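Novice: What follows is a set of structures for review.
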Structure 1
Amino acid sequence: MLSVFPVALALIATAAEANTSYLAESDPRVELVRLQAADRLEEALEAVDNRLDAANAGLDPVGAQYLRGHLLSSMRRNQEAADSFAAVISSDSLLSQHASIRLAELQENQGFTPAAAALATEVLTQSAPRSLVARALAILARTLETGGDCRLLGRLASVRLRTAERRQLDLIRARCGLRQRDKTGRSAAAGRDTLVRLVTESYRDLVGLLAADLLYAELDHISETQRPTVLKALAQAFHQHRRFDRAVPLLATQIPNPMPPVRNNSTFRTHFQLGRGLFWQGQFLNAADSYGQLAERSTRTNDRSVALYHRSRALELAGRWTEAKPSFIATHDANPEGDYAGAGLLGSFRLRLRSGEEEIALKNYAAMSASTKMRSERSLAALFLSSSHLSQSRVNNVRQWLNDAGLDERTIPTLYWRGRLAELEAEPTEAVEHYVEALERDYFHPLAQLGLARLDHGELRSAALSLGERLAAEGKRLNAAWILLGSQHEAGISARDQLEADLLRRNRRRQLAPTSTVPVEDWPLFNQPTATAESLLLSLGVWSEGGSAVQRAFPASQPNLAFTAALELQRAGKTQEGLLIAESLAKSIPRGTPPRLVPTAFRRALYPFAYRFLIEQAARHFKVDPLLLAAIIREESRFKPTAASSAAARGLTQFIIPTAEKYAPKIGFEDLGPDDLDKPAVSVALGAAYLQELTIRFDGRPERILAAYNAGEDQAETWGRHCYTRDPAEYITKVGFSETREYVIKVMRSYAQYRDLYLEGTL
């Protein structure tokens, strides 16, 4: 009896699963979700209408009506969609608030701004989810600007919002106040007071910038008592958002002439920001003068060192290397134990070496090597020396410098340059070993890819084949064998297959990454209660509004189910949310799994080609590589249209306002505002236009284009002047800012992935 019991349990469990599947299959929502996933919207609409005509036949009537509106809206049948959403609102159901927002958006698009504003106001007076509050505020802001009734704001007097949303509402109130200038000017004065409060409260967010723009236009109406506070706040706001054309004059008014000694953080920051503003406007000599004055007047050694370092950089970018070299040394000497001492020595070292003053440069290098605080600077200097010598076919001392490059001698840069050294020393097998190790460690790293390209030529080709065949025959380092032999070589294919089999065996036959989606009828979602609006919408296939219900219904603990959610979210335009799920799942991929062994479908979820039509259209118009643009967008914003950085960049391609205004005429958008950067079509077009200019300026070289995208064109050109050749490996190694160097590597790694996944003929 006991021996039969487990079998009985198994049979019961199987029957339960079958019954669950049957119940889900019989659920009318399953077919509706299937049709939407296949983009068969007409059939889905017909199915919904049939259910409604048959007294809902197992489908929640309000949910069916909402889905009907959603489908009609997707098909641009806006008036019919509006009628469906209106029917949902009148039902006073779980979906009423969502329907109000959808109807408001339709009304706004059709030009019925008063109705849209009224609907948005109604949502704000209720306890709506935060996602709906954000949408309602956005609608209210737009519609009150274009004909909505500002008196609606009176209904929101007692509404309690979080700080971010409250600031948005206050900005809307201030705008209305400025437009409704009555005879006594009370409305306008109240509006200005609100703007002052918003800017002084916080100038870092978009509300702070928009408030500053409005307040700047009202300066003539600011009282003398308020004026100093307002000017100071405006200077900070415009500096934060890189509107240096406004920030610089405002900052200059806050610095006395003659300038007294600088003894506190506030005074130092104001003068430092003035120098930064001049620097970012390309006024490098004026910036150098400003930093020089700050260094002379600073009483604290660290402040003096900081000011001198930035003076040195300004002189370097102005082409005044003769003045920049001693200025970098002065940076070190001002505070030898300070944070900028190593940067000063490294700056002098680079310019001395590139100017042919190798003896002095090596003294700088020795000083960095002698300091325990300058390990990172010594490492960068060692790679700078190594790449400089090897690019000129010089090998003396390079091996020692590469040993000095870091505690881990097997980093990708050191492996690459060791390979170059071995080539010059006529050691092809050793060179191949270094390049292939770099590829094993990080296949899509740009330096590893440059090493891969070198394996295809001359003596390295025969050495690579010989090593690959030996490794394959011995069954050792199968990934290296596959890399060296490729997927066209019989032994390379065998090595790849054996590598995959070994990985699966070591991981108890678990899949390396999710490989398939879960059929709709097997989604646990249909057997769970739909207690919230989000869960109800998700069960109807409205993924764009599923919100937090996605995580509950498609948990990461069930990888194929979570992978299904990632793909559905990306299909519905929620690319960032889907990408986050895919990245979370990727953490469970067994260590040591080569990226090319990860299933293509999963890799595409990690490297999605969202907004493909917009990207390819803009790329064709501006004659740039759409895959490079896609890689930039992935790393800049993770495909989130409203992404905002701490450096005041916004949108898919992360533009700051001054740069966006510069390129707006090129995309036919003359009157561009900060919130326009959140529009995908605008952001993608701006990115393509800027990429075109960088492509022309930097001769189509991705590593230089990307360095300029991150750090500015002048800085990217300066790093080019540090190089002896046009070799991309030398340039990548000599990018001076760690943030920019990592950015270049990160985007080029993504670019290689996109080329591997989407370039025609690569699959």
Structure 2
Amino acid sequence: MNIAITAGLQLMPPAFSAGLGAWSREDGLSGDASWSGATDAAIVPADQDFGACLEILKQQDVTRVRFRGETPIFAGTYLRISARVKAVAGNLPQVRIAGWAGTAGRVPVTGVNLIGRSSPLPGYGQVVEVAAVVATGSRPGVDMAWGNSASLGHFGLDLIGPNGGAVRIESIRIEDVTAAFLPGLIDWVDVRDYGARGDGVTDDRAAFLRADAAAGGGSVVVPEGVYFIGDDLSMDRPVRFRGTLKMPRAARLGLRRGFDFPTYAEAFGDETEGLKRGLQALFDYVDHGSFDLCGRKVDLTGPLVMKEIAPGLTQFASRRVLMNGQIAIAEPAAFATRSVSSVGTYDPDRSDELRGVAQVAQIEVGARIIGPGVGREVYVRARNIAAGTLTLSQPLFGGAGTRNYTFVRYRYAFDFSGIAQIDRFHFLNIDFTLDDMASGVMLPPEGSIWTFRDCSFARPKDRAITSIGAGCQGMVVDRCDFLAPDMGELAQNRTSVAININNNDCKIRDNRFVRFGHFCVASGTGHIISGNHWFQGDAADEGVRFAGLVLTSRNAQTTITGNYVDNASIEWTNEHHSRPAEVSGSPFGGLTITGNTFLCSHTAPNFAWLVIKPYASGYFVHGLTVTGNVFKSLYNNITRVDRVDTTFGSLDLAKMRNIRFEGNNFTGIEMFTANPCDVSFTQGTASNRWIIPTEGVLPFGGYAMKVDSVVAESPITTASGGRNGDLPFVQGQQGTGRTAVALNFPGAVKGAVALKVRMDSPN
């Protein structure tokens, strides 16, 4: 490696006895005066110590002897220049090794040391050896560090001190002593050998690049010190950091053979900064698609705000992965929630905008909006300070008006809100140990196919995963564990939310959610919610229970299958619609709930697992399947599994369409909801009109709209026992609640029948 650089080069100057024309009285440059023919110098043919040598009578304050030949200077090579000298008469001077440094174009290199240490000549005839080491890098043992600008040198010695003394000089030696600095089988290079200073001020980027190029199949070592890197730096070879880097925020560090968190943490001497720099490179890197934490715990001293970490990044679409580690919070004060109260004007014709917002500059993108007419999980997606407007993640249901709002900005371990669009970012096997000090991840305003797989969110302060716009398109959350920060509170006092969704086609599969206020608030359509376990019970007897899953799109087009739903309901609303009253008469539809286990315990009797909450009257259901589920209440019976929340409006039960509510199992429930429902009825006294109630088993208190079948379970006879062979005609929606049907016979008859009664029309 470095030791072989000078192999084959003749470094040793010729002996003085070969002729003094090779030796300069000045710097050794072409045109400088030589010692040949000088009256104050002569060759001594046979000195008892030196043999043939040069004797000089010192007459100048600095008497120079320089080899006129050019000695090459290579990065990573160490040259030792030495000579033996003795005084023979007159005054006793001092002696030192000295040289002249030049570029490849033979321009003097300025600002570098050109002399070695001075040694006095103690007495006549006493031999003194003077030496100095020359190299490009500044390391212990180097006397003259010339940097990487130097390509050649002229070497020799200086006599300084009193004039009038005679001095004899043995031939000057120039030797490659790289082996004394670097072991013979070394497989690394030191950045200092290539000009790095490590003083925290000098830009060492070029030195790092030179070291990287010289490392070949080895690695690069960054020794103790602080190395300022002024611009983007990419290293192809493995790098070992003992010192640390200092870089402008916009400059990126790419370590192609060490792209992992431990290396970046060592490079910057700080865990949070190391993770920031790794993420910055991840969004700029073509050689790696994943950043591995290598099982390490990262203690964050502040939020990872991506717009600050990667300045200038506006969108990114390539798949990127952060994996295998733990994220913890070291300084909770840096994650404090900020709240701003303000006034704004809403117009349903501009449903995604809040106008005339006071203090708009104080309201942050990503703030949650709280106030009258605001549905759950509505966030500020963007702001226009000049116009005084805020762009909303969802419309407001409260209608036109100027109202007071509160804008609450939670702080997240990972905050992507400032970057317009990021697609296909994956968190794999990440343990978010948030401990009620910070929220988890805020998605960008736009994006798709974000993935959280095999992750754990332990007690996120307010939210685990937050979407402030359409960045959740196609999001996948698989095999993750979510523990609420307020799990010890009664259900009615919890405010935490694990996930919210604003866009379509999300897959929430095989996860566990423990006692959140809501585990998911989902707008959009096309979702698959499968294999999850969410439970929201508490220690209260006959406690109230709330929605685990909230669906806010009327046309849900969502499948909920194979889940374990424990002490929580599925609530279906249209709260994210700007004109709920004006579009009444429209249907809720497209929801399939199959093969789930529903459990509750110590629950108030009015609890129900499936709740429809229209935000105005006149809506109806067109397309709902609830089949193959198990409903079980422990310790307290509940009335039924379904209900309509009429806080804002009721359903138009006369318009219900295409509802299948069948094949379910019930334990501890008083009303076994079904559609069609099976009704057995016995008419004990002869009558030509039988009124048959459905006993409240039709879903959502529905009307008895039609009868699919009537089967006689006993002979239909007259009062005297005569057989009746005439079929009745059927009338639906009978009784004050319109929940009964009537069988009308030609004459008065009695007997027992079984009916299938529906609360809907097929289309």
Structure 3
Amino acid sequence: MAESDFRGTIRRLTSESEPWWPDPVLPPAGTPNVVVILLDDTGFGHLGCFGGLVDTPNFDRLAARGLRYSNFHTTALCSPTRACLLTGRNHHSVGMRALSNFDTGFPNMRGRIAASAGTLAEVLHEEGFATFAVGKWHLTPMREASAAGPFTDWPLQKGFDRFYGFMQGETDQFHPELSEDNRPAPVARTPGERYHVSEDLVDQAIGMVRTKASLVPERPFFLYLAFGATHAPHQAPDAYLEKWRGRFDDGWDACRQRVYERQLEMGVIPPGTQLAPRNPGVRPWEELDGDEQRVACRLQEAFAAMLDHTDAQVGRLLDELDHLGLADDTIVVALSDNGASREGFETGIVDTFRYFNNIPQPIDEMVERIDDIGTRRSNTNYPRGWAQVGNTPGRWYKSHTHAGGVRDPLIVSWPGGIDATVHGQVRTQFHHVIDLAPTILEVLGVEAPASIKGIGQQPIEGTSLAYTFGPDAADAAAVPTRKTAQYFEMQGNRAIWADGWKAVSKHEHDPLHSFEDGLEEGNWELFHLDEDFSESRDLAATEPERLRAMIDLFWSEAERYDVLPIMDRAGNLFAGHATAGTPASRSSFTYHPPLARVPPEGAPPFGSRNWTMRFEVDRPQGDEVGVLLAFGTFNNGLVVYVDAEGHLVYDHNAFTTHTVLRSEDAVPAGSSVLEVQQQRIRRGPGRAWLLVDGVPSAEADIPLIPTMISPVGMDLGHNPTGISDAYEAPFAFSGRLERVTIRTDRTFRPDEEVAFAVEAAFATD
């Protein structure tokens, strides 16, 4: 039979038969919608309703008609937190120990969510919900994030009906790499046309919700809206940048004190909480010279502008829910994925990829570019002093398992389901991001299925926090937490919480410091969190037995939740296998334009290898010009083009320091083969050559070749991001680009004397 569960009768004729129609799969009438709003790298002390100094009236609006959670925790990093949020399981349990960029060869780090850990979208889709994912994904192995897939771990294959956003961990806010469903999507406008990705994301989210409400109002929806903000690069429209000029001139020490006092006044931290000491590496504000202070303030202004602008987009979504009459029947969960980031070094950077190349930026360079900060011509991140302000009142940062990395803001707003008498209150029960999925399932009346698509499911590991809503809502604030224990582990940083106590061990993995083999076993700290919210009073020396028991509990939980093996050296994160079909496994790449943008992880490794690019072009009239290949943005990248006079040009842009090669003669009319070759000569410098139809035409030394180039990938035949000011983007090639062949080579020049000579020459320039 076509339908094994058919309940009618079938005879030879329809007149003798009885039809039957299955009921549509729909939740019970009155089932609320669910919206999850996820911020990135936003600290506990950033939002206005958590004491922050940035205007966030719309997050405050959510808090005013819901609840704030002051003892809520994440994993300390983005992909792992997202995996926990969507599955209700710990990140190691589902194969997402760290970023989805990596597969270390162990079950706890495959860069994808295990099929045995179904997502909220998969569960709710089967219950009749419309499911939408908008914004940052970063839960697919990056080698599988190109237009060629495979799409096994893309949002649509993880339970979402629709997807619009970006696959990577970060993106340029003015030049994002977007996908719609399972295919690349063009950017709607140019920066000159007032484009910003946060606005685009909310436009799309509103469109999805409005379409569903118009056409299938019977179906509730689940919207997962994950902003790129406030992850670097900190970029915002000019009006927002101007608004924050001069607002942080009194410096990070004074600002952190103000946030701390506001938190005490609001009740989001307990009375008697100490303000944690300044983190090592954060100088007192008055010790910075004038230029350092000017740059630091401008970088913080860019962050504030970005958060303010993001809040305005949240307001647009909330207004639409009000307009559609859906606000009362919609649960809105708003949170951040980890604490504020230290990836701006001690004095800040105008290009975030300096951090990933371990190249701090001189202050004088940033002073020269101070008016670029926050615009499309920068890719900024603020100094660590401002990051600690965002993590007030705690210590340390994103990726650490101290409070600065794992304690984050959480707001739950549900006007129709949380009693109005407790709106605006603060809940202090200890909870973790794995607790949100079971909370949502509980309030929707949905049980986690035993299997999804025929695959048996792991048990949900989180504990619902719905008990903090009520039903006796007025008394819910005093109910003890139902959590018994929670481990933390991120890149060797470890912690364990149980019964109001926390033991934590910091494992240094800052690229500016050495990374010792083995885990430090003698640096465990012990805090009584119920009495020491900011982790300021280490009781390890006075409570050795309790500390030993906590450490033992950590190792027990580590075995239970597949935390082992723990990363104990830097190489563990990058340890990998050159999987067949990935750029790391190949040395030859052939492209047939036109082609959608290739994301960085799918493109040849231009920064870490020697390479030769070969372009087969046809200029029938002899005056066709434009870009042949581009990778990156104005801030950092490389571009090959034929200029207005017909010459072949290679522009290597290392953090806006341009090395430009131009062929001696114009490229001839008709068919030609154009080549660019680049070789690295040891840790950073290199040399490049141009060839036209096999004849050498230019060469030059390149003082610095960054290994990691940009969050924006490779374009063929045009350059929408404008890597060079020598042309006006996108400067599409007006001839025919027939084929592009790129060959890479891991072999670097072995002549150490030549290497040292070249480095010495650059050092004396």
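Novice: Can you tell which of 1, 2, 3 yields 2.5 when distance in nm of label points 7 Å out along Cα→Cβ at positions 98 and 714 is derived from it?
Specialist: 3
Novice: Still on this structure: For which of the structures 1, 2, 3 does the calculation of volume of the Cα convex hull per residue in Å³ return 202?
Specialist: 2
Novice: Something else: Given a computed value of -1500 for helix-only ellipticity at 222 nm (-39500 (n - 2.57) for each DSSP H run of 4 or more, over all residues; to 500), which structure among 1, 2, 3 does it belong to?
Specialist: 2
Novice: Another question, then. Work out which structure the value 5.1 belongs to, where distance in nm of label points 7 Å out along Cα→Cβ at positions 130 and 434 was derived from one of 1, 2, 3.
Specialist: Computed on structure 1.
Every read-out reported here was derived from the displayed coordinates using simple, explicitly stated rules and does not represent laboratory data. This is a predicted model, so every value here is computed, not measured. Cβ atoms are built from the backbone, for glycine too; each structure is taken alone.
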